[in-house]
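Pasting the structures in now, so scroll down.
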Structure P
Amino acid sequence: MPKLTKRTIDATEPQVVEFFIWDESIPGFGVRVMPSGRKSFVVQYRAGRRPRRMSLGPSTVLTCDQARTRC
């Protein structure tokens, strides 16, 4: 997947199940798209052996650049 931009996030349509769009420039950074159409920035990382996922905020409030600086 290419670098996340506002255009790619807005063009993404919701599906029956939630899914993620991952950024290729920052490992673990992406957008979660819910079936309701809600989109939020997330970062996925490991704490020891356990994978963790933290929400950075909704895509309606944060821009891609603001979410990248929060990673």
Structure Q
Amino acid sequence: MLNVKKPKVYSDGTSYLVVAENYIKKNNIDTFLPSFEFTNFLRSQGYDAVEIQSLGYIVVSEPKQVVVVKTEVFR
């Protein structure tokens, strides 16, 4: 179960990558993990997750936003 209140929604992965890369270039970010810088920017804007609709993905900012309700073993 996810506890997400305000995700930043992108229609597809390409849209996300274009926005993230533009942010990284515009701000001259030169780090080992530039995605952390972009995530921190989104968090500063009030977003607590990223949703990529075409893939059905939601990526949360904090591990505490994920709660395991029931575990199952699939074989």
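If P(r) over Cα pairs in 5 Å bins from 0, in percent computes to 3, 17, 30, 26, 16, 6, 2, 0, which of P, Q did it come from?
P
Compare mean count of other Cβ atoms within 10 Å over residues 8-15 across structures P, Q and report the one with the greatest value.
Numbers: P: 11.6; Q: 14.2.
Across P, Q, mean count of other Cβ atoms within 10 Å over residues 8-15 peaks for Q.
Looking at structures P, Q, which one was helix-only ellipticity at 222 nm (-39500 (n - 2.57) for each DSSP H run of 4 or more, over all residues; to 500) calculated from, given that it came out as -4500?
Label of the source structure: P.
For FRET efficiency 1/(1 + (r/R0)^6) of positions 40 and 56 (r between Cβ atoms, R0 = 25 Å, to 0.05), which of P, Q scores largest? Don't jump to the answer; show the numbers that get you there.
Details: P: 1.00; Q: 0.50.
Largest calculated value belongs to P.
For relative contact order in percent (Cα under 8 Å, 6 or more apart), find whichever of P, Q sits highest and give me its label.
Q
Values in this text are rule-based calculations from the coordinates and carry no lab data. Quick caveat: nothing in here was measured; it's all calculated off a predicted structure. Cβ atoms are built from the backbone, for glycine too; each structure is taken alone.
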